[in-house]
Structure P
Amino acid sequence: MGLVKEFKEFTLRGNVIDLAVGVVIGAAFNKIIGSLIDDVITPLLLKPALDAAHLSNIKDLTVFGSVKYGAFLSNVINFIIVAFILFLIIKAINKIKKNEPVVIVIPEPTKTEILLAEIRDSLKK
């Protein structure tokens, strides 16, 4: 029964749940970025180059007939966009964290500490 309990504690730990949420959001974000590249960026920015190559999709670009470097270019563009957006998100989070005031709470001395301070002060006299 100990193994089941340990497994339950492990899976319900905050870090595991945060990781699962991050993976799901990342997968959805990947689809959005893929659509942005395939449906927006490629037609707008790469249309003249694709027309010159007589292609309709960047992923169809090949060299030597079988090496599909267009798919590689598409993935590189995808990576650059994702990395830039994550950079902006992390930069914003760090800016928010810097603006939070740091509150330092000094605990009140205990009775023992007060008595020791009185003894110290009386010995100094």
Structure Q
Amino acid sequence: MSPKQAVNKQEKLKDSREFKEIYARGHRLSGPHLTIHHKPNHLQINRLGLSTSKKQFKLSVQRHYIQRCLREAYRLNKDRFLPGHDIVISARRWEKGKLHFREIKDELLFLAQKAKLLKAEYGQ
């Protein structure tokens, strides 16, 4: 994996204050398994935050698996996203064996296209 493909520290949202700001002032789109909150950040990069709740996913193994899938789906397609947004992806309820990585990736790209976060050549 080249350094350009990785999601580095500057591209991650970690501070709960930033999450609250995006939830309060950002836009939201929901699909059957994912919800995307996004807000312009006036930077030249996108920053990604992931959210999986203990209420929905009791075991930490489940939460971490879902976060890895979401992070990888974003990482593989981050060149498709328009720069300058803070994006929080929240997982809704699903069973681990029932939803495959391809479906997660497709739903993420569909919601990003609906939210107008994708570059023109990808958002047909």
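Annotations
- Origin of the derived value 5.7 (distance in nm of label points 7 Å out along Cα→Cβ at positions 81 and 113; candidates P, Q): P
- Parent structure of the calculated result 13, given that relative contact order in percent (Cα under 8 Å, 6 or more apart) is the read-out and P, Q the choices: P
- Value 37, 24, 10, calculated as Cα extents along the principal axes in Å, for residues 25-64 alone, assigned to which of P, Q: P
- If Kirkwood radius over Cα pairs in Å is computed and equals 14.7, the structure in P, Q: Q
- helix-only ellipticity at 222 nm (-39500 (n - 2.57) for each DSSP H run of 4 or more, over all residues; to 500) from the coordinates reads -11000; which among P, Q: Q
- The greatest value of distance in nm of label points 7 Å out along Cα→Cβ at positions 73 and 89 among structures P, Q is that of P.
Quick note: the coordinates plus some simple rules give every number you see, no bench work behind them. Keep in mind it's a predicted model, so treat the numbers as computed, not measured. Cβ atoms are built from the backbone, for glycine too; each structure is taken alone.
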